[in-house]
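Below are structures written as structure tokens.
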Structure 1
């Protein structure tokens, strides 16, 4: 199944703070999701309504909305083995405000 990807304003700001190379990596994965589906990228369910797209050491936390829409709520550089609690808390807060 193919999806449309949308970044919320805060996630867009996080995206803009990345290097050109990091943006290209994310753009490649986002294009794969939109054109071929989630099966083509590395993903993981974090908790109830929070999932992540794994791109190298970058993580895009997202949720789903009706109509095959993926909403990216936060983007960060992963430096630990587990998804940081602050990232999950940020995602929860931003999802509530959708």
Structure 2
């Protein structure tokens, strides 16, 4: 299943509030997430629909999906390197 479609099904919206995803996906509190959002220091772009402090900070599901996929690709590449090294090492262990 495509990551974007999975997130769309989960959140039932093309956007999600930063405070609703910050802990699960970024490991930070809503307060820290808002601080990082103001300084553009998050791994995804954020925005507000209105120019108001009370307006929720939002993330497009599509951008969150790209972030998840990039993290997965990076980890998968590292995992494949380790697995290849392990397989190579096991082939040359004397019995």
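Laboratory data are not the source of any read-out in this text; all were calculated from the coordinates shown. Since we're looking at a predicted model, the values are computed, not measured. Cβ atoms are built from the backbone, for glycine too; each structure is taken alone.
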Structures 1, 2, by distance in nm of label points 7 Å out along Cα→Cβ at positions 14 and 30: label with the highest value: 2
Ranking 1, 2 by distance in nm of label points 7 Å out along Cα→Cβ at positions 54 and 78, the structure that comes out highest: 2
For FRET efficiency 1/(1 + (r/R0)^6) of positions 6 and 38 (r between Cβ atoms, R0 = 35 Å, to 0.05) computed as 0.75, the structure of 1, 2 it came from: 2
Parent structure of the calculated result 53, 15, 8, given that Cα extents along the principal axes in Å, for residues 46-85 alone is the read-out and 1, 2 the choices: 2
Structure responsible for 38, 15, 9, with semi-axes √(5λ) of the Cα gyration tensor in Å calculated and labels 1, 2 on offer: 2
Answer label among 1, 2 for the case where helix-only ellipticity at 222 nm (-39500 (n - 2.57) for each DSSP H run of 4 or more, over all residues; to 500), calculated from the coordinates, equals -12000: 1
